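Have a look at these structures, which come just after this line.
A short reminder: the numbers here are calculations on the coordinates, not readings from a lab. The shown structure was predicted, so the numbers you read here are calculated from the model rather than taken from an experiment.
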Structure P
Amino acid sequence: MNVILDVKNLTMDFGGVRALNRLDLDIRAGEIVALIGPNGAGKTTFFNCITGIYNPTGGDILVTPPQKKTVRVNGVKPHIVTRMGLARTFQNIRLFQNMTVLENIMIGRHCRTQSEILGALIRGPKTRAEEEHIVHYSYALLKKIGLERQVNEFAKNLPYGDQRRLEIARAMATDPFLLLLDEPAAGLNPQETTDLVDLIHKIRTEDKISILLIEHDMKLVMTLSDRIFVMDYGKKIAQGTPGEIRNNPVVIKAYLGEDSDA
């Protein structure tokens, strides 16, 4: 399988603190990959570097979109990274709470629109046709994730689990080839977690989207992942299949063997 994300020696310093220390990670087309580790290990910092929120101190972030050349994205602005095909969700849900479910998806689709400011003001036939397409596209995406009945509901009125699904759908509306999920199961009950597993499998199988997720739910991680990378204190301490990680003594000592939920 082709490597679509290749991170080499990634380093991120905040003053005198090294949050990421020469981290290596790769993702291949069609994979579901998990990134795990204790709180403070640097996982979200890693996501922020990949998606342009932080400009890393050192190393390389190389992205290879389908049928395109490899591009180094260090320091590239977040909206450009999204347009290139990397989309993400966040630990804390960041929906537009006072907008409808449909409108949240439509905003996610904005990066794929062609109309410029003048076209939006004049609202000629081309602009109106594009707007209609966005509405139909967004509704179809809601049907795919099972939220079509809430299409006109305000996002703030959705149950927590549905808000999580809506945030994933909004990220999918950007038409990514790699979806980055930051603790997607946080706060979900067992049934919602089961539904999330089914949704992620569906996204990979039907939409051909590769997935990188940060997650503390080890049952979910072991069920979903093709490969797992483990971090501690900003460093990668292990990588492998779920079976290899489950039995790795270094991982057990640093993470899996902890009594408390990391």
Structure Q
Amino acid sequence: MTAARRVHLEPAYLLHQRDWRDSSRIIEFLTRDHGRVALFARGVRRAGSGYAALLQPFVPLLVSWSGSGDGGALTGAELAGAPVPVAPACLLSGFYMNELVLKLLARVDPHPDVHEAYALSLASLADPTSEQRALRLFEKRLLEALGLGIDYAHGAADGRRVEPDRYYHVDPARGVSGPVEPEAAGACRGADLLALAAEELAQAPGLSTARRLLAAALDAALDGRPIESRRVARAVRNARTAREERGP
């Protein structure tokens, strides 16, 4: 695929940025039609730059650039619409989504479906009660877009539909097998697998199973690369638990 030399007003979200030289930054974006791109934003750290407040995570943008699709020069940025603020309690989850995209999506590999899934899940992070469902749906849709999704509704070997009242084993590389005994290690209730397949994740048991299965699938896709935001989230939870145990 030949990268476009000039791109105008491409829907995008900022994933990560780092300082470059004295007054510039290198910014990674998730764009709708060009996938993940890294662009040089020259002069954005100078006093009076109009971009400094705009180029932030979780803000829907329209960005323009010139040069190659990866390593081009940012030439413009504006709001794509009114931002839906991420709830403070959900900020780590937003950064987790960003980290997944950075580590799993190849540069200049268009995935409009990932951009759409990201936008939908990000909007859900405005409400902390929707956080876990939003994350599970994003993980599932990201894996599917990368060709790493699992058919949770059917057996991998025989194609038979999963039965809600029976139990199954799920392997990230092979899919669903079974039925197995309920006491078997890692056994998953069929009803929870069907809920994940249908993206009907409103109940706690189904969400817990979905979290475990999708974490295993992501770990396989990451091939041993750690997710830093997971470590930070665990540290925050442990610190909160320790404070609660100490009491007032």
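Given a computed value of 0.98 for Rg/Rh (Cα atoms, Kirkwood Rh), which structure among P, Q does it belong to? Walk me through the numbers on the way to the answer.
Values: P: 0.98; Q: 1.03.
Computing Rg/Rh (Cα atoms, Kirkwood Rh) on every structure in P, Q gives 0.98 only for P.
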> If relative contact order in percent (Cα under 8 Å, 6 or more apart) is computed to be 14, which of P, Q is the source?
Replying inline: Q
